[in-house]
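Structures incoming, each one as structure tokens.
Taken together, the values in this text are just the output of simple stated rules run on the coordinates, not laboratory data. Given the structure is predicted, the values throughout are model-derived calculations rather than measurements. Cβ atoms are built from the backbone, for glycine too; each structure is taken alone.
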Structure 1
Amino acid sequence: MDGWEKIVDELSIIKPKEITDERWKQLNSKNNKGRIANMLEYEFGEKVLEIGPCEGFLSIYLCKLKPGIKQYMGLEIDGKMVAICKRLASQNGINKARYIQGDGCVMEGLEGRLFDTIIMAEVLEHLRNPLSMLKRAYTALSPGGSTIITVPGKGVMPPGRTPGHVQDFLVDDMKSMLDEAGFRLLHHRRNHLWEFYLAIKPV
């Protein structure tokens, strides 16, 4: 883990003007970079879908540091964020990432496409019905494909105190939802403020 943290910390990312200095400071915080370093320990395959990339910060690190990724798709519900993702990727020399506007519970525009890995990083806590997104993600994975999910630890960023959050998951809640959606959980651990889950679509 220390190796990835050092690599993430030393990698220079160019800030687009659309991201405020305050937000850039949050993205470059020790906690957030620790989350990214933890994510880099996983394998992703060639075709990756990230649901809810926000400004696209994670995607830049994955595309730069995981050469096995050949196609990276970001599906973001906020059109303004899609534009920021594109600018961030362009300014940092990322040409294998594509970002489109859409709802991860529906995945319009991605019908019939299958991915090796689907990432949902700090997304499910914003949804009234997170199980619907997990089920849709399951159908968009190739057999044997994986989903990587991070959510805040229980009580860390609860609804009512954290803007936009409507869920606060116990580990058992997440395990039950993954099981109901058809996934098989391979790995769970806590890192910094977040719970990490790695689950696969059985062959």
Structure 2
Amino acid sequence: MALEALGRERLSRHFEMRNFMTSEIANMHQLQNFPGDPDLALAAGRKLAEHCLDPLVETFGPIDIRSGYRSPQMNHFGATQVKPQKCARNEANYAHHIWDMRDAKGRMGACVTVGVPWFAAQYNRGRDWRDLAWWLFDHLDFQEVYVFPKNAAFNITWREGHMAHRILSYAKPKGTLFKPGMTPPMDRADRYADFPAFRAIPYPPIPGES
């Protein structure tokens, strides 16, 4: 598939593949950042966009897309040559940021780093990142979320056949908020009671779509 055509492939209502292929590391160091298996990358990206990203847009409005797809070449460079280390080793990023490689269990997956401006403005005034994390837990079909201190941006991963959520954080309090085997707090919805209604932003209907 030609690179221009790949970039124009629609993943969901709100996203094309080109939205996820920009990389400052690749641009700076003149590295290629496009998939060797476009069909697998597109299939994984569509699941991520449909299950995780479109609901964010339709609830909170525009979101910031940071690191999305990484080619194995670019990710390896980021893991070994960029200091401090910016990327995990390739094997850890299969079915994660490397969308066109399955993980060790043969599962398809994709990950992107997301910022939610509506929430970041509140977080930067002192709101707890866990308010958003529990909203994600209750509303989105993700495998893993990893929250970062700056603007409460987070990695969100969709992975084929996952059975339960994992939420971890580099932001304080650092560590694991939830993993399989843990019981989520019963009052967690109180933390996001003032959030917008789920997928309530109206968009013009597309003729012919049900």
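Match the computed value 27, 22, 17 of semi-axes √(5λ) of the Cα gyration tensor in Å to one of the structures 1, 2, and report its label.
This value belongs to structure 2.
Could you figure out which one of 1, 2 the value 3.3 for distance in nm of label points 7 Å out along Cα→Cβ at positions 10 and 106 was computed from?
Computing distance in nm of label points 7 Å out along Cα→Cβ at positions 10 and 106 on every structure in 1, 2 gives 3.3 only for 2.
For mean count of other Cβ atoms within 10 Å over residues 90-97, the calculated result is 15.1, so let me know which of 1, 2 that is.
Details: 1: 15.1; 2: 20.5.
Traced to structure 1.
Another question, then. Ranked by Cα Rg over 2.2 N^0.38 Å, for residues 66-145 alone, which of 1, 2 sits at the highest value?
Across 1, 2, Cα Rg over 2.2 N^0.38 Å, for residues 66-145 alone peaks for 2.
Just checking, which of 1, 2 has the largest value of distance in nm of label points 7 Å out along Cα→Cβ at positions 50 and 186?
Biggest value here belongs to 2.
Using the calculated result 17.6 for mean count of other Cβ atoms within 10 Å over residues 122-129, pick out the matching structure from 1, 2.
1
Figure out for me which of the structures 1, 2 the number 2.2 belongs to, where distance in nm of label points 7 Å out along Cα→Cβ at positions 18 and 82 was derived from the coordinates. Please list the in-between numbers first.
Numbers: 1: 1.1; 2: 2.2.
Corresponding structure: 2.
Tell me which of 1, 2 gives -10000 when you compute helix-only ellipticity at 222 nm (-39500 (n - 2.57) for each DSSP H run of 4 or more, over all residues; to 500).
Value -10000 for helix-only ellipticity at 222 nm (-39500 (n - 2.57) for each DSSP H run of 4 or more, over all residues; to 500) corresponds to 1 out of 1, 2.
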